[in-house]
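What follows is a group of structures, each given as structure tokens.
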Structure I
Amino acid sequence: MPVTTEKALEFFVRDATMGTPDDPIIRMQEDLKRALAKPIDQRRWAMVLDLRKCVGCSSCTVACIAENKLPPGVVYRPVLEEEIGTFPNVARHFVPRPCMQCDNPPCVPVCPVAATYKRPDGIIEIDYDVCIGCRYCITACPYSARTFDSGRFYTSGTPQLEAYEKLPNFEYGVSLDRSQGGSPIGNARKCTFCAHRLDAGMLPACTTTCIGRATYFGDANDPQALVSQLIASPNVTRLKEEMGTEPKVYYLV
């Protein structure tokens, strides 16, 4: 039986809104709702990245830039590429690299003004009003997960700064207007697991836009959460575990 235009549209809307019952996004949203019902100090946010599913599309990178209105030179979630093997038997691996939100973060103690701190739920944040731009934290991070906002705009050098670049973003849940030359210009910047979205009951932007469903997020303190079950997998690993940073980003290999 041929598929009608109306039926095709129904399929499109269902897939676009991730409405299938078995979609992991639906389960993670329920996990998130359950986690937010607990006191903040009882949550332990974690991210699991399935490298077997990552296709290197960089949709997570683009979503992060759009969600946080990131300027040139500021990237929170790059996708690293690795080529392994010897020609002609070669393969490419893709490794998304957000902030690891370490339980023992090297970036926190080196900050001379205590602008970098750890939230009760484990997310590492930066107080832009306190940060002096010394960049000690950028040097201290073993994952190169921090960048510096030098004040550039994509339309700098053109006849006018485009209106969309003047729009404020709401990182950390507050309105930030870079077009006036204030914070976070001159500050270190980093991924926060989209803390402003979490506090509003939404999953991180990178999680919801991953086309391969390679990104998982939730409360590792919840044994029923999808991430907790994935973390218990025998093929899970973390980057630079030998450094004792206790990262909360896990990889399935």
Structure II
Amino acid sequence: MKRRGQGIVTLITDFGPLGEYVGAMKGAILKVNPRCQVVDVTHQTEPQDVLQASFILKNTYPYYPAGTIHVVVVDPGVGSSRRPIILEKEEHIFVGPDNGVFTFVLSGKGKTEGYEITRREFFLAPLSDTFHGRDLFAPVAGYLSLGMEPDQFGPPAGDFLQAQLPRPQVRGKKLVGRILFSDSFGNLITNISRKEYGWLVEGRSMQIKGKGWRIDRLHRTYSQGKPGQPMALFGSAGLLELSINRGNAKRTLGLKPGDLLTVSLL
């Protein structure tokens, strides 16, 4: 994919809002390309949660212009033998560790081309063992934003690591899923997709219940729920989620990412 540099770099990390980490990464990008436009998608993914980072990337990158460089640094294996990589797909460029953060990109439709980042002359020196976001991924993103091609940073690579995606199961009249994430509003997002399972739960009687609460039907919008009462709906990502109108489902319902969720089909 030959392209002109668009000068846009997006960032997804688990660095949080405090400390010097995000600022140092941005500085390393701008030192290479002072005219680069750096966009903070989020720096508050759950610490070391590569699957959540991949989910956020999947739901944001298509809305950026072709040629955008997307840097994902949720990297519990920093300094280990895991590969630093560049991926090309759908006229977008992805930079980060080969540890599962690109799971949803890799599993989507379309051809993916990949490269291992090996040319150390593009890194900051000395290369820290614990901060590849600043010393490796950020400067590489800066050079990419100037229009350099991914194959200039190292050889072609494949067999990229993908995180295991738990799949819902239909057990008689029960649909058993799993809570994947909670968002900043406390909504609990599951792995039950509308595309695959909407036909099974929409337009029929169903029930989801927990300790001291019960949901008896699907809603279409958040505003349809009574304030303070739990509700279920398919959110903007096309996944079933539990929510509370003017409340926080994660705090109120006693559920968290990783927990099973059973939808009883009546």
Structure III
Amino acid sequence: MNAQTKVDQLKIFTCQTREEMGEYAAMVAADEIKEMLQQKKELNVVFAAAPSQNEFLAFLQKAKGIDWGRINAFHMDEYVGLKIGESGSFTNFLNNAIFNILPFKNIYRINGAASDADEECKRYTDLLKTHPIDIVFMGVGENGHIAFNDPSVADFNDKAFVKTVKLDDICRMQQVHDKCFDSIDHVPQYAYTLTIPALLSAKRILCIVPGKTKAPAIARMLMGAIEEECPASILRNHSNAKLFLDVDSAKIWEKGGF
């Protein structure tokens, strides 16, 4: 780890490489999981599905001393219209990255192909209300989004817990940059997402953000106003949130701005 600092309530850890960032974030995550399992019979954990999480999830799988059989797994977003496990879906990503690898107690997946989107939002909301979130592992989008709360739809006071949204073009192009889709024409236009209040309801948040394409968003997140124009900025108000960066994602912020 290279540096540790704080902006408002948000603790920030900067590592020299993406690999080091993933390993360090996984070590911190494992420690927090084990600590919380000493206090509760089971935990409810929300995972992000994105290539930015690859190193973190790979190292988390190797963590020792975690009773995964006492952990319920959720994910924070999914494309409307894609079946559970379908290529390009977030369930497929997480199945391959962690869900099908570790022996979770339960895995609760959003069904992107549900026939009634409102009913699917209600179903997943009921699951989250029945299983209050203990930990969220998330990233930050190129437009500053968290989950699929793009600036155009972000609401810090959202009354919903899960909703469907139309994705903006910056968000959709990120999926192309991440090589999840060949072109923007193949990226779905609508998605399910946990809302910002749902994410912030977590007792602890670990946000893992590597890469130079995220540097402008990180600078806005940490240096700008706390506002819905940069949804990730709200993490500065959470009482127990940690942000993990590599030198590429931290570059603009550490230089003092654009």
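If relative contact order in percent (Cα under 8 Å, 6 or more apart) is computed to be 17, which of I, II, III is the source?
II
Of the structures labelled I, II, III, one was used to calculate distance in nm of label points 7 Å out along Cα→Cβ at positions 158 and 174, giving 1.3. Name it.
It traces back to III.
For the read-out distance in nm of label points 7 Å out along Cα→Cβ at positions 102 and 118, a value of 3.6 was computed from one structure; give its label from I, II, III.
It was calculated from structure III.
From which structure (I, II, III) was volume of the Cα convex hull per residue in Å³ calculated, if the value obtained is 201?
I
Here Kirkwood radius over Cα pairs in Å, for residues 166-221 alone has been calculated and equals 13.1, so which of I, II, III was it run on?
I
Bear in mind that the values in this text are calculations on the coordinates, not laboratory data. Just so we're clear, the structure is a prediction, and the values are computed from it rather than from any experiment. Cβ atoms are built from the backbone, for glycine too; each structure is taken alone.
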